[in-house]
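No value in this document is a laboratory result; all are computed from the given coordinates. Model, not experiment: these values are computed from the prediction. Cβ atoms are built from the backbone, for glycine too; each structure is taken alone.
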Structure I
Amino acid sequence: MARETAKAWQVSFLDDAVIVLDGCPSALVDYLGAEYAPLALAPERGGSADIRITLIEDRAEPRLSERHGPSVASDRRGVFLHDDQHRCLRLDFASLSGDCWRATCDADFDPPAFDRLLLQLVQFRLLCRGKTLLPAAAAERRDSTVLVPGSGRAGKTNLLLGFLAEGARLIGDDWALLDRDGQVQGLGKRLHLSYRAIEAFPDLARDLPEPAASLVGCLAHLRGGEAGLDQATLRDLEARVHVEARPEALLGQQPVRTCRPVDQVLLLDRRAWNKSSIETQEADTAGMAESLTALVEQQVEDLLAAYRVYRAETGQRAEVLDSWRRACTAILGDALRHCATWRVLMPDCYVAETPPRAIRDLLDGPDPERHGDVGPAVPGSPRSAA
């Protein structure tokens, strides 16, 4: 039975990239509405779209497809990206040379996987406008804006919550938009909390939405030893806990919505072999720009892998994808030229309710008296809720 046609919906990423979803009704619209509530998901208002995605029915047959990677395959219709149920997102690579990029996507595509691919498209669109997305937390702390980039599970959210506990103001968690003038904005996504973060800030557990609150409570009970689970099983269960919540509801404060000039950058890394110490190293602008470009590359690898297959099969090229690395490094080099930048290697199992002394020394200078004056707590922050 054919699906009915839904009205078109529009997501505006901080007025820098307008995405329109049209075609079949889909839970993807509801997911984006929850994930990006501040970005004004609304019925399409007309005007030009930067990216138009038409939602259809498109599920690939694995035996008729050639796999090229974990989420990339091709069939007689060409290369496509897919979720774990082989539902397809097909980008019209030829449209990347025009004003409106186009794609089709199965209306039942896995929502988190769709969001990840959508951000990759938005990333390349923003590079054309002198801006870049970074997997980064950001906060206003004392008189400075601190940007904390890092890969998944590097400790960005935990450190951000520590800053907020000391009275900092939230700019964003998980993703930040940075322009070549060094101005940063939070992307407005929900907070994504691991069990480690919740464990470090137990007051947050009181305000978690269901079913997350019950899940966290159950895991805390299991860790008490009554069920007799071994440590490996408990660690596996902890890794599966993933809580999503709006910062307004969980922290009681509205994120800063306006652009802020970045003053300090802490690039976090977490290594399994690093068990105890926090290691810090000052970084020069050029080196930090290269490191952040490599971090961006990790986030857009799905789309780049699909492009490599498209280029090999068709001989066609897309300039924006061929030149993205040079453009990204140049933007970051300009953005960071007036910033203090450091690399921070975090211990593998580090969680704490306050920022570690080594990081506070970097940001504030090694002044014990200054560490005692953390400033007033923000209403609803983890510290004020204690």
Structure II
Amino acid sequence: MSFRGEKIVMSEEKKLNMPQSLLLLLLIIGSVAVCIRLKTGGPMIGLFFSWIIIYLFCKWLKIKYDHVVSGAYDAIRVVVPTLCLLMAIGVMIGTWLQSGTIATIIAGGLKLIDPTWLLPLTLVFCAVLSLVTGTSYGSVGSAGVAMMAIGNAMGINPGMVAGAVICGAMFGDKLSPLSDTTNLAPAVAGAKLNDHVRSMLWTTLPTFVISLVLFVILGISQTSGGYEEGNLLVYTEALQGEFKLGLVTLIPAAVIIALLLCKVNAIVSLGLSSVCAGAVAFFCQGATLQSIIRVAYNGYTTQIEEAVLKTILNRGGMSSMLQYVAIICFAVGMGGMLDRLGVLNNILRAITGRINSDGGLIFATLLVGYITSLIKTGRASCRERV
């Protein structure tokens, strides 16, 4: 190889040192923080400007930007399935709302669930659904939306209900043998899947039990003292006035569970469930084909005047997920460029260089996982580093 060719390779592989890495991270954090503080454009604008900051850094330090930005594209390529999954969830939520699927679940939950036990039941329900389907996204987008609606109608703090939904969904996804990340970790480490799941029980199961106890306590505290349940009959009647409720509207929910249990691709499962929901909306709710397609993209808009139900039902659609797609694209791309610049390796070397015991190794592994997830915004990249 010629000297000129070697020089180009060396230029492409030039990395930042620790002070430069810290300065770049501070500028990026400042860019995102300013956009969030001004409440204008959200974090995606700050993340977009992070690409400009990295470009200027490369020009300042004479680093080949084409090599750096290719790291962004490689990183984004990895999360494309997740981006498609998010948009498919948006479509499913919109069509489930139009078909009356979520309304039927809400009405049934209002009749059957005691408000005191809503939080622990939400935790268990989402955990079981995520465990048998292997997807936390699907559990949050289906059961999670319904449980949030029931909680709002019952007057339970929505933050607590959201916490129960996320805790349950992540617990099930973490231990499910159908989960992609649960299969990826032992494959990368050269371990067996059953051994991996068994080892995670030592940390995951106690955490779940502690969370369950806490949600029981929170549920009791939420429904004691000055708690006002509200007239749940008003919500049920409002739902029955807009939708034709019944077992047929639960077909889309049964379809997605059956497909995921049969290990059908998650995006395909969400899509087929959405098609099924569209059919239910067409034949049972009297929706037109045009309105079904419009709801699939823009989300559902209810005619109910009740404020709580209006907030719950006015959501969904592919467009509702586009801002999250933008955030993930710019954040993951930024992480890929920081990786090419050596920022991540500089931080990891500073951490791993202090390991001198088993406890230090465990702590460093946790810290590396947190930092990698924070910078590269992806669990898969985290597992690669760990």
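When FRET efficiency 1/(1 + (r/R0)^6) of positions 21 and 301 (r between Cβ atoms, R0 = 25 Å, to 0.05) is computed across structures I, II, the figure 0.00 traces back to II. Given a computed value of 19 for relative contact order in percent (Cα under 8 Å, 6 or more apart), which structure among I, II does it belong to? Considering all the candidates, the number was obtained from I.
Quick one: distance in nm of label points 7 Å out along Cα→Cβ at positions 261 and 365 came out at 3.5 when computed from one of I, II, so which one is it?
Working: I: 2.0; II: 3.5.
Computed on structure II.
From I, II, which structure was helix-only ellipticity at 222 nm (-39500 (n - 2.57) for each DSSP H run of 4 or more, over all residues; to 500) = -10000 calculated on? Attributed to the structure labelled I.
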